[in-house]
Structures are given as C-alpha cells and as structure tokens.
Structure I
Amino acid sequence: MQLRKDATGHSPLALVSIILPVHNAEQWLDECLASVLQQDFEGTMELSVFNDASKDKSRIIIEKWKGKLEDSGISVVIGGHDSHSPRGVGYSKNQAIAQSTGSYLCFLDSDDVMMPQRVRLQHEAAVQHPTSIIGCQVKRDPPDSTERYTRWINQLTSDQLLTQVFTSHGPTVIMPTWFCSRAWFSHVGPFDEGGRGVPEDLLFFYEHLRKGGGVFRVDHSLLLYRYHLHAATHSVLEMTIWTHRVHFLEEQVLPHWKSFTIWNAGKQGRRLYRSLTAASRRKVVSFCDVDENKIRKGFYCHEDSQERPKPKVPILHFQAAQSPFVICVKLDLTGGEFEDNLKSLRLQEGRDFVHFS
C-alpha cells in the first residue's frame, strides 16, 4: 500500500504519531520497528524518530525501515544530530514530538516491542479520557528480571493509579507505555532536558498530576518491556528520585493532614523523617512497627536536629498508632503479613494512608 496523500499531493496530518527516541539501539531496532509495521490501527499513523548521536548502525536500520513503513501507509519523519555526545532522552522526545504532526502521541522506547493492538486500544482509551495519560499492562523480558515491579505495574487498581504515585517505583503507568493527546501534552510539557541522570518521566508525571491530569491503564499486555543494564533509567540516582518524591509528598498530601504516623521505625522510616522539612516533621506524632525491639526502645531521637531539646518521636505497635499513615514498608515482601496487618485496620487508601516505599 502506498502512503496516502491528500488532494494537494501532501501526506495528511497523522491521527497518531509514534514517538521514538534512539541512541545506539541497533541491537533492538529491527524488532521494535517491525512492531510498528504490525499495528492493526486503521487510522493514519506516523513514526517520528529522533536519533540522538548514535555511533552504531541505528541510523542505517532506521533508513532501511523507512521505505517498508511508508509502503504500508505509515509516514516516517527522521531527525537527529551527530554531535560527540547525546543530548538525552528528554531532549530527544521533545524533538521527536516537535517534528511530528499527530493529534495523539504514542511513546515507544527503542528497546521495546509493541503488540499489534497497542495503538488501537490506547487510542480508543485516549478518546474517552482526553486529559489522562494512558498506560497498559506489560510483559517483562527477561520474564524473571523484575518480578515484584512487574506485578505492581500490572495489578494496581484504577484508584491506586493515583494513590500510589509517591512510591519508589515512579509513575504508576510506566513511560514506555504512555499514550496521550498532543493538546494535553502541550498543556503539561515539555520534558525536562537536563540529560543523563534526570528522571524526565517522573517530573512530567508529577506536573501532569498537578494540572489535574488523570491516569488510565488499558488492561491488556500491549508492550514487551525489556530489562537490560544499558537502559537510560539506570543513570538516574536513587537519591534524585527520593528527593523529588519527598517534595511531591509534602506538596500534595501532608498539607491536608494536621498530624500523621510514619509506618516503619526502621531505616526507611527514619530516613523519610529526616528528609522532611521542619514543619512536616512537627506533624509526625509517632512511628509504628511490629518489631518488638524497636517498640521497646520507646522513641526515636533525631540526633542531627537543630531543635533544642531534640525531638523524641514515640514508637508504637501499629495497632496502637493513629492514622493517617505514610507507609515506608515495601509491599509484596512479607508473604502477605504486612498487607494483612494493614487490612485489619479497615482504612481507606489515599485518605487514611499513602504508600511511600
């Protein structure tokens, strides 16, 4: 099939633009681009590729696929630069979006593979949810590489897509599955272009939520999501993510609570307490735990505090503690024991507690 053209001889504006940043991706590009060709979407599609200073054969592979895709009716726009150093994922995505024409944006990472129905199903959802980021369930490759994380991605309820945005996992729908309208992206974006080490997806996601955006997941596995040591996500320091998460928690949740309890008197709970502003720390009425040794100590003293006398925060059994809670206990690690303890309190997630770990 030849690329469709309008009466003026020009290719029409696409309904959906697939946004593909590329940097040294020759190992995966053939499979990735084949998955674009295999989409069963019947509307007009466009592939917008931005090649971020690749030094391998990525450019040759992209050019090879351009003809195949255009013969199938998918227009292809290729941009890029040959500088000595890459400019980063945020910059590449912004450039790919700027050179594209679609009313909807479908984000794709060069090491991932889309299922044939991805664009069709996510476009249907985006039409129904015009101010939402649309995600989907995923299959991980290798299958056993991040089992807890993959379960979290796939099993969050529709409410938890909004209540669990403070956890260490990051966005509740992961960036390689994002699909949204161009109009909404323009309202929220662009991506931060700070380059390597900047969590551009998390920063955009938080800004999206600040502006009242929704989160919706198509409950089908529409993406093969690869795990490997060269992925850009590994360049982001855990401390950077932590700082952004604490700030967002203090901005979005803690102003609505007069006081709260930190669930976990161990390392993670104490770290959160120390990371809070002085005003937020004063709202912490206690820590809670199930560890008898911690409870027996009676309190936690923040030795580095500038306050005099140094604050001593009580440590209680979780059944004696007062909600609301910021929970610093990792999920899916205790054979269900923690989850059962939380369930026994009959609390409502988002109102009476939020997960932070």
Structure II
Amino acid sequence: MPGGKNSWNAESVLKRLEDILAGKEELLILLHTHPDPDAIASGAALQLLLKEKFKLSSSIAYSGIIARAENRTMVKKLGIHLKQYNRIKPSRYDSIALIDSQPGAGNNVLSARDRCTIVIDHHPRRKDTLGDLVLINPEIGATATLLVELLKTAGVDVPADIATALAYAIDSETQSMHREASAEDIQAYLTVYTQASIRKYGEIVNPNLPHYYFLQLGRALNNALIYRNTITTHLTRIYHPEIIAEMADFFLKHERISSVLCTGIFRESLILSIRTSSERMNAGALIKKLPLVKDNAGGHDRSAGGVLSLEGMSAGEINRVVSSLVDSFARHLGHEDARWKPLLDYTDFPA
C-alpha cells in the first residue's frame, strides 16, 4: 500500500487483513530491536485489533532492551506484555507482523529477504520491503496514528491503558506535536487522549530516573562540542542505546542550535542520532551520506539514527571512526573548517 498523505483507506486495510488472516492461528508482532513508545504502543494496539476484530491471538516480541525510564514505566504501568525474541520459538507462529520498522532496516532481527504477513510503519518505504499487507505512510509523525485510525474504523473499544500508550506514543514521537506532526497525528492524539488515564500518563512522562542517567548526561555535557549552530557529542561507552536519541533531543533544545549529532558505544556497535530543526536539512538523507553507516541507518526530515559495527576495532580505530563521522557531518552542513570548542565554556560565567 503506497505511502503519501491520505493515500490509504482504513476500511480497505481492514478488509485486506480479513483476507490474509483467514485460517491463521497465532501471529507474532515483532517490534524493532530497542523499541520506543511508538513501537510498543502500536504493537499493543495491533494485538487488541487482532483479538477483538479478527479473534486471532498474538504475542509481542523485541530483541534488544528497554532501558529508558519513560519506556520502562510505560510498559510496567500499562501492563503491556512483551516477550524477548530469543526466548520464543518463531516456528510456533504462522505469520509475522513487523511494526514501526521494515525488514532489512538494521534495527530488527529480519533481513531484507524476509517477507512478513504485515508491515506497518511511518518511515520512508525501503525498495525491498515485502509483505502481504504493507501499510507505510511517511507523511505522518507516528505509526501509532495508523493504529488509532484502524481501531476507530473497526469499532473496537480501546481500554484506558491502550489509549494511554497510544497517546503517549504520538506525543513522544512528535515531541508534543513539535516535530513532523501531521493533522492526522493531532486528530489521533485527541481521540485517544480523551480515553486515557491521565494519572498514568503523568507517571510515564515524569518517571524517576536511575543514577546512571545522570552519569551519561554528565558525560554528554562534558564531551559536547559546539560550532556555530551545531553541537556534536560522543558519550563513549553507554548503558543502553536509547540514551543517544534522548541526548540528541536534549541538545536540540539549546536556543542557538539547529543541528545535533550524538554518538555512543554499546557493546560492539556505534549508535548514532541526528536531530535538526532546520527547514534546509533532511536528517534522514544526511545520515545516509555519512561514512561507514550505509544500510543500517535511516530517518525522517527532522530525526535520524544509525548503527555501525565496531567489532574488532581498537580504541584508536574507534576514535578515528567517530572523528570521521563528525567531520563528514560538519562538511555536509557547510562547515568545511569547523573550529569546535567545548559547549561548557565557563570563561564568561560568574564565579
């Protein structure tokens, strides 16, 4: 099903689902490796739709970790049951739905050769994405928006916990409608917010933060470099991959900054996040131009992310890789001879 604004019809999608799910017994809903609120809520919403509309049982699985405080609180408070992919037997399921990602994107366990029964996503469509039902709309800000429309059209009553998850997913994915939010996102948010648990929503948005969060924040600030309207920072070793995107969002709040590159090392991989508020820059296109990232990267106009294998590299080689990424990032922004300086320069700060 092609992407594009208003290019999909929920009734047609439901009819297609009825056809392709006929005779199926159990479906695996697969999220991307380290699922964010959009993936988690969309998976839970699809599970609800399958149960109530098609009388089909399903399980939700992911292959990485959920470490960000907001995401852990969301899963716990809303009772969303997720399984670790390495603890299930994929062969027991007769169909797979991939949510908020696409086969071969590099952020899930599927290769580009794998064909899914269902693919639902809001990222730009990959040329090799295959599925019996492929619902992709890059013109909206959150995959959860698609699920809200499907549930509404199907006439499914959405419990408060699922409504809370969907509302928070759209809110967080669009940065409170500040980043890539469409009219469809706003309408979907208003639809589920009125059904949500405001108390639980508040607990998710304002979670208690673990000690290591402040350690990583301190390192991000101490390592941050600034040049004109751009900040880059390298966190070296990190506790979990989600912190990189979180820090990239954090630095973009600086009043003078319109572009951010944040990197960090998780196990044997370099995690990258790009954020921008500039109308002249496309983060998803830019990350594809950086050296050594290639297929394991992608994104939207305002945000992008990628993963680069560091297996077998020495500390010196890793430093050179990070430096080359920063240099390339600056060069593509027009900063050919960027003279970086520490963000935390206390020269003119009162003693």
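Consider the structures I, II: one of them gives -9000 for helix-only ellipticity at 222 nm (-39500 (n - 2.57) for each DSSP H run of 4 or more, over all residues; to 500) as calculated from the coordinates. Say which.
Values: I: -9000; II: -11500.
Computed on structure I.
Tell me which structure, out of I, II, gives 3.5 once distance in nm of label points 7 Å out along Cα→Cβ at positions 217 and 297 is calculated.
On the way: I: 3.5; II: 2.9.
It was calculated from structure I.
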| For which of the structures I, II does the calculation of Cα extents along the principal axes in Å return 66, 43, 38? | II
| said: If you rank structures I, II by distance in nm of label points 7 Å out along Cα→Cβ at positions 65 and 209, which sits at the top with the largest value? | reply: I
| remark: For mean count of other Cβ atoms within 10 Å over residues 25-32, structure among I, II ranking highest is II
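Using the calculated result 25.8 for mean count of other Cβ atoms within 10 Å over residues 17-24, pick out the matching structure from I, II. Display every interim value, and only then the final one.
Numbers: I: 25.8; II: 14.2.
Only one of I, II returns 25.8 for mean count of other Cβ atoms within 10 Å over residues 17-24, namely I.
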| query | For structures I, II, which has the highest computed value of distance in nm of label points 7 Å out along Cα→Cβ at positions 113 and 153? | reply | II
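Readers should treat all values here as calculations from the given coordinates under stated rules, not as data from a laboratory. Given the structure is predicted, the values throughout are model-derived calculations rather than measurements. Cβ atoms are built from the backbone, for glycine too; each structure is taken alone.
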